[in-house]
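Undergrad: In structure tokens below, several structures.
FYI, it's all coordinate maths here, none of it is from the lab. Keep in mind that what you see is a predicted model, and the values were worked out from it rather than measured.
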Structure P
Amino acid sequence: MDIKKEIDFWSKKLKINKFQFIKPYVKNSNKSYITYKNGFGHGTCNVAIGNAILGKRVLMGLKTIEDYFISKYK
């Protein structure tokens, strides 16, 4: 993966300044069937929220989405 390109992608997607990202971790895999081209293509991104109230609001929103899909596909 091109680290600079992926940080630029996630920065634009999340509308976060690229200088707020920490050093990325790229896991090497010896699984031959897992390739960059067959996957999502941009890896995964973890978000840390430094504001407790905002963090709770984000988690409540995710819980609402989870509850919706659980009830819809039960």
Structure Q
Amino acid sequence: MDKTTGLRLDQTVVLSGFYSQQEYPEALRRIGFRDPQTGKALVFLTNNFTEPALTITQLYRCRWQVELFFK
């Protein structure tokens, strides 16, 4: 993993809580990212295993900008 892009981790995880595991038993993808502009550490959970991790972080960034616009 190239940490110069801001990516810190890309893991496959499963929910371990009793009710969480019953409601969503499939695996999830956990992506850790440190925003180079703000320095904030962010963690994303997704069920998208096909796109590259950096693409997913960029999608979440764009989505957040849209939500801030409509706020």
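Undergrad: For which of the structures P, Q does the calculation of helix-only ellipticity at 222 nm (-39500 (n - 2.57) for each DSSP H run of 4 or more, over all residues; to 500) return -15000?
TA: P
Undergrad: Continuing with the same structure: Starting from the value 18, 44, 29, 9: which structure in P, Q was P(r) over Cα pairs in 10 Å bins from 0, in percent calculated from? Provide the component values of the computation, followed by the final result.
TA: Details: P: 14, 33, 32, 20, 1; Q: 18, 44, 29, 9.
Traced to structure Q.
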